[in-house]
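A.B. asks: As structure tokens, here come the structures.
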Structure P
Amino acid sequence: MSQNRRNLSERQVELLVGNLLRYGVLLASSVVLFGGVLYLIYHGKETPNYQIFRGEPPAFRSPEGVATSALSGRRRGIIQLGLLLLIATPVARVAFSLLAFIRQRDITYIILTLIVLTGLIISFIGG
């Protein structure tokens, strides 16, 4: 009975993780599409000037700035928010997997998942 219960629990975790990835990507894609459509409605007929390089505005250099920009209705902010959601989806998957392994008390996978999650967090902070 215990083994059957464990297999059911593992299967539930697999389904939850799969759904997390699926719906995370769908949400992120929808946000990017929405922002892109709004952007094209307002800027679609503009001719780009490729001779002048303009870097990313300061508002888009932090997650807080992106969220503020998106919540204020700026079209580029909405697109950037969708991209942040897309990046956050696999990170959330790793964090959720860590919680599942802690619940199952699987020390090997807890350690490995902590290493991966730490690497992801360091790359975001350092990058």
Structure Q
Amino acid sequence: MTRGIRGATTVEENTEKEILENTQKLIEEMTFKNNVKPEDISHIFISATEEINAVFPARALRNLEGWTYVPVMCMRELDVKNSLPSCIRVMMVVNTSIDQRDIQHVFHKDAVKLRPDLAEK
């Protein structure tokens, strides 16, 4: 069965280093908390707000061992008035037997504001 795992983080500066480090840290925690291996992943969508443009956040995954064949796509987040700025969001679709309610979603930094109900879980 496939399940979606949500994750999000924010960056303080629009730099390649900060974007890649924060994205990698987020992905690593998402996979660790849900016992996911790269071969379990169907695909990943990563969105970023408009001001994040120093690098594609998906490039962070290319530094991880075993992730060569994981399909990843970056896109721009909708520019909604009063939305969280400098935010990178991840939707990881995985093959798992974990019940939907037991999926561990991960929110770092200011992104905990997006879903405090899930961030506290």
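A.B. asks: If relative contact order in percent (Cα under 8 Å, 6 or more apart) computes to 43, which of P, Q did it come from? Please list the in-between numbers first.
C.D. replies: Values: P: 28; Q: 43.
Answer for the origin of the read-out: Q.
A.B. asks: Let me ask something else. Supply the structure label, taken from P, Q, corresponding to distance in nm of label points 7 Å out along Cα→Cβ at positions 50 and 66 with the calculated value 4.0. Please report the intermediate quantities before stating the final value.
C.D. replies: Values: P: 2.6; Q: 4.0.
Answer by label: Q.
A.B. asks: Could I ask something else about it? Among the shown structures P, Q, from which was the value 2.6 of distance in nm of label points 7 Å out along Cα→Cβ at positions 10 and 58 calculated?
C.D. replies: On the way: P: 5.3; Q: 2.6.
Clearly, the read-out refers to Q.
A.B. asks: Okay, next question. If you rank structures P, Q by mean count of other Cβ atoms within 10 Å over residues 26-33, which sits at the top with the largest value? Mind dumping the intermediate values first?
C.D. replies: Details: P: 15.0; Q: 18.8.
Answer by largest value of mean count of other Cβ atoms within 10 Å over residues 26-33: Q.
A.B. asks: Upon calculation of helix-only ellipticity at 222 nm (-39500 (n - 2.57) for each DSSP H run of 4 or more, over all residues; to 500) from the atomic coordinates, which of the structures P, Q produces -5500?
C.D. replies: The correct label is Q.
A.B. asks: Work out which structure the value 57 belongs to, where percent of Cα pairs over 18 Å apart, for residues 42-105 alone was derived from one of P, Q. Don't skip to the end; give the middle numbers.
C.D. replies: Working: P: 57; Q: 47.
Working through the options, I get structure P.
A.B. asks: I have 7.0 for mean projected area of the Cα convex hull in nm², calculated from one of the structures P, Q. Which structure is it?
C.D. replies: Details: P: 10.1; Q: 7.0.
Of the structures listed, the value fits Q.
Here, each number is a calculation from the coordinates, and none is a lab measurement. Computed from a predicted structure; not experimentally measured. Cβ atoms are built from the backbone, for glycine too; each structure is taken alone.
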